[in-house]
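Asks: What follows are several structures.
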Structure 1
Amino acid sequence: METQPEKNLAKEPDFAYGSYTYADYLTWEMDEMVELIRGKVFRQAAAPGVIHQRISGKIFYSLYDFLQGKSCEVFSAPFDVRLPVASKKNEYIDTVVQPDLCVVCDAEKIDERGCLGAPDLIIEILSPGNNRKDLKLKYEVYEASGVKEYWVIHPDERTLLIYTLDERKYRASRLFTLGDRVISEALPGFELELDHVFGGL
């Protein structure tokens, strides 16, 4: 009786240990979204909720309309943003994130796999379980890699905080909420009414 040859299936690594790169990331076949931050793997616990999706959609279309005819382009997750430090080679990149929304104004950073380099604007909408990742870990890598502006939105509290890069360090805005209008320094001329973003949720 002939034995069937074993299939060469890539075994999912034990992410609790080890450090990984984008070259490793490309070999994984998983159902859920994962991000790589300084070599460590972070899984998304669950799909974004309805309020998260509504906020993301409203901001995406506001940005999309504003950017018509301009050199910048807006992207929504899932969309890989690779943040190289010393080298742009896959085996040396240890941070790959999927921001909820990002705007890229340098067309040379866009390729068939996503964005290679720091976007001009990144927007993250907090979800249960990812607050530490977005408020600390992503803050640190976005600042270090030169993301000009980082927006953090808290859906439950209906608030928005903007971090603007100033001499390689983030400067925090005041906390914006309903009734406020926010203005982007990274995208001159772009304004967003938070009543529009949070209204009807």
Structure 2
Amino acid sequence: MTAAAREEILRRIRAAAVPPAPEPPRHYLRHAPGTDPDDRPGTLALFAERLAEYGARVLRATDPGPAVARALHEEGARSMVVPDGLPADWTADWDGEVRADRPPLGKAELDATDAVLTACAAAVADSGTLVLDGGPAQGRRAATLLPDLHVCVVRAEQVHSALSGALAVLDPARPLTFVSGPSATADIEMIRVKGVHGPRRLVVVLLEAPSG
């Protein structure tokens, strides 16, 4: 291609009429369909319902320690990995082995551990989703993917009705992991298999303020 031909092509491209980019929609729904954004009990109930649909268990509690111990005992866990920054009272009622992920445990050690206990950065009621960003009490991705059981403590105020609310409080520069129920996938014949990309079992401890 000659220089003259190249310049002619570029001239025609610049002269072509390019329609303006459409305005981004601003009227999208900012809360779960059919819900009142101010109805906190309804939002929490929807969150628990969505998680149950995925096959996760939800324990509603006002004190995390007994609820975490109950979840681990009922799931048959004997060992658990915990990330930095996890409150000590979350494990105070459990009598199993606690393995701190510091220095970072190897893949074989994580795989041989029954459970992982974490917090989360945010949660979405409409999709039953937990969002982890690697912050305090959340740990690194490997520690939340290799153990077979994930117990996650979610504070009621962290549960947003829809994804837009959660995105407003998340830092996009952090390593975000979205978890909707236990890890599962389906093949071409739609046979569902759990535990392919992460834990086969998920228990959410939904922490609410004591009444009164």
Structure 3
Amino acid sequence: MTKLYITRHGQTEWNLERRLQGRMDSKLTPLGEIQAQWLGERLKDEKIDVIISSSSGRTIATAENIRGKREIEIIPNDNLREIYLGQWEGMLYTEVERQWPEEHKNFWNFPHLYKPINGETFSQVIDRVGNEIEKIITQYKDKSVLIVTHAIALKGIISYIEKKDLKDFWSGAFMQPTCLNILEANKDNRKFILMGDTSHYKVEEEAI
């Protein structure tokens, strides 16, 4: 059995500003660092053989905070980066909604109709992260791997594993910062046994 612990990065400055990140980056907030440390404390007794992180700064920083003082290698991976949002990257949600109202509406409500402005489609994200997850399962057979990625990339992994219709991309739990998802995989089966869990949070606060 291969076990994947999959999480999203901690809260960032741009999350607070309601600014779209995609392939661009912003620093973790103090709360974002603490969220990662909470998850690290939760996983401290779990055997983790390797950490594979999106190569973005916010995910690498999250991986380091989760790892803490444990001696576990962190491997950057470009294929686990967030959806590429093209012209939207670095813009406020309100700016995008004002300039591209139809595509903004489709992005959040009708993902099967979303047409990016020089960016990736949801289908392309699902293919990209799905292929990478299969590679990781093969390469780390019978190991335990921590994967640190992003909200939409994580939803893409879930959509791939659960074979969701594209229109249902956003269904299910919202991926809060450092939420825990656990995927078990063997030769013939892949199954999430935990999804979107934030029971390691020490304060009653959602931080999108």
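Since every read-out is calculated from the coordinates, none of them should be taken as a lab result. These numbers were taken from a predicted model, which means no experiment stands behind them. Cβ atoms are built from the backbone, for glycine too; each structure is taken alone.
Asks: On mean projected area of the Cα convex hull in nm², which of the structures labelled 1, 2, 3 is highest?
Replies: When mean projected area of the Cα convex hull in nm² is calculated for 1, 2, 3, structure 2 comes out on top.
Asks: Given a value of 4.4 for distance in nm of label points 7 Å out along Cα→Cβ at positions 30 and 166, calculated from one of 1, 2, 3, which structure does it belong to?
Replies: Of the options listed, only 3 reproduces it.
Asks: On relative contact order in percent (Cα under 8 Å, 6 or more apart), which of the structures labelled 1, 2, 3 is highest?
Replies: 3
Asks: If helix-only ellipticity at 222 nm (-39500 (n - 2.57) for each DSSP H run of 4 or more, over all residues; to 500) is computed to be -5000, which of 1, 2, 3 is the source?
Replies: 1
Asks: Compute distance in nm of label points 7 Å out along Cα→Cβ at positions 38 and 94 for each of 1, 2, 3 and report the one that scores greatest.
Replies: Comparing 1, 2, 3 by distance in nm of label points 7 Å out along Cα→Cβ at positions 38 and 94, the maximum is at 2.
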